[in-house]
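Given below, in the form of structure tokens, are the structures.
Bear in mind these aren't lab numbers, they're just calculated from the coordinates by the rules spelled out. A quick note: this is a predicted structure, and the numbers were derived from the prediction, not measured. Cβ atoms are built from the backbone, for glycine too; each structure is taken alone.
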Structure I
Amino acid sequence: MTNLRTTCPPALLALAALLVLVVTPPPAAARPHAPTRPSGPTATPLELPRGGRTVFPAFRVVAYYGGATTSALGVLGEGTPDQAARRLARQARRFATPGRPVLPAFELIVTVAQSSPGADGSYSAPTAPADIRRYLAAARRAKALLLLDIQPGRRDFLQEVRRYERFLREPDVGLALDAEWSMRPGQVPGETIGSTDAATINRVSGYLDGLVTRKRLPQKLLVIHQFTPQMVRNRAAVKPRRGLAVTFHIDGFGGQFAKRSKYRQLRVRPPFFNGFKLFYDEDRDMLTPREVLGLKPAPDLVTYQ
């Protein structure tokens, strides 16, 4: 075999070495936080951040809620994503129980309802993909889920959900429908409490379940926010989906008596799951983790705002 070092001038050897450095991609290990995707029918299936492929009932999810660029929308936006992750970890571990570990999550508002119509008249505005990627990277460093929260204004829920398909194709990204901020024609966010219906939820869940099936993803969390019976019309017609953990999240703030009463009124039975929200600023005598776990049934998802 010809020895390249003995047949090439030194200048050409230096140029060849430079070209190798320029065109050779970094090894896979140097691309941080990206889950390994299966490449064939016998490949290992993708898993959730802390193992397994089932969110509920394997885990209890504890989440921080908020926006990417302001603290006004919730605790998640206070400080950097990594700072939020550290605070969330301390809060979440108080909800771990024997046989049911905690899976932390960021619930990031990615479409934000607005009081003005905006250029497109939708009364909502999307979050920049770069900001979503920042929170996804931090969630992955913390082995947490990222939930994309949609406040659609006057836009159609499914239309707005599809905007984020590039993220929903990931195994550690779920979805939340913030029905309070879903407006009918003539309604304005902040002036009217919004609503959705079973048919809309079923269209969204069918689309999301299809992604899970086609991409062989682990179970996805689908959260439906609700704090009045009218907020989800015809709720009994909402369909369970094999690839989704469909969760009704009881959202109202106030005193303990009101929150417990609302939970008893709106809680659901299997095959659906229950969520419960706590407000650092608005709740009076906020329930402790022990008190939340004492609700019947104990919530599968607990969110702090």
Structure II
Amino acid sequence: MPDISPFTLPGRFWRGNLHTHSTLSDGRLTPEEVIDAYKNAGYDFMMLSDHFIHHYDWPIADTCGMRSNNFTTLIGAEIHAPKTSVGELWHMVAAGLPLDFEPCGDDESGIDLARRAASAGAFVGIAHPSWSQLTIEDGHSIDVAHAVEIYNHGCAIESDRGDGWYLLDQMLNNGKRLTAFATDDAHFKDHDRDAFGGWVHVRAESLEPDALLEALKAGHYYSSQGPEIRNLSMFGNELTVECSPVDTIVVVGGTSRTAGEEGRAITRATINLSKLEKGWLLENPSPWIRVVVIDANGKRAWSNPIWLDEI
């Protein structure tokens, strides 16, 4: 029964947040206070992603001195350049930037900025697409992106625009093999209301920043608001899901069809994927699927997209 990456890869899962702000840009807490907050909340790593823009004098937080044996940091920023299809600044999370990453040039576009960040070694994620009102054309234009931010906790509680699956699902249907990450985008302006609501579990053999970045780029992670996905495996047309106790396990793909199981405190389910191919009109079965588990409180965990030709 083939296991689906990354659940049986060597190493363990490390819990981390990739999108949070400090007093270096528009956050309320100092970098040290933000990092202490995530340490105390049980995270293994985090990244300060302050706004890399002239208004804040192009900050990239040097948090190397705040690392320890059981907690680490990634170096990065939320990078911006003109302009999306609705005339807004681009917002992209770039994890793994060098501290001397150059400020944006006067004529640098969002597309060019993303390419420069990726060339510098960064994991590039398209941030809060619903809040930014990104179109499918916007998504495709960032041709070096590794992932889409599919849940942004701050946007969810402040403006009900925290979901990014609408964009990623359409990009997957157009053949783009991107992954999906959840974050806080915390600013701590109302205590911690916008913090600790969405994160990634990254599978790596160590907590070294380079190991985490390599795993993120390879898609060796899943995202959560609380529940845990413990294993996914395929045998023929059946997908077995193992997880922490949840009330719903659902498999979705690039069409309206779904398959799953509902109950109370489910920890394991075997799902017949042939249900995804049944309906009134289905010209092309989806070449990809993804798993969502939902607990009794409505909290979710999401797998990365699974391309069936890679299993």
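I have 3.5 for distance in nm of label points 7 Å out along Cα→Cβ at positions 45 and 197, calculated from one of the structures I, II. Which structure is it? Structure I accounts for this read-out. For distance in nm of label points 7 Å out along Cα→Cβ at positions 117 and 141, the highest value in the series I, II is held by structure I.
Here helix-only ellipticity at 222 nm (-39500 (n - 2.57) for each DSSP H run of 4 or more, over all residues; to 500) was derived from just one of the structures I, II, and that gives -5000; the source is II.
Computed over structures I, II, mean count of other Cβ atoms within 10 Å over residues 77-84 reaches its largest value in II.
Work out which structure the value -0.58, -0.80, -1.45 belongs to, where log10 I(q)/I(0) by the Debye sum over Cα atoms at q = 0.12, 0.14, 0.21 Å⁻¹, for residues 157-268 alone was derived from one of I, II. Source structure for this number: II. One of I, II was used to compute distance in nm of label points 7 Å out along Cα→Cβ at positions 181 and 253, and the answer was 2.8. Which one was it? The read-out was computed on structure II.
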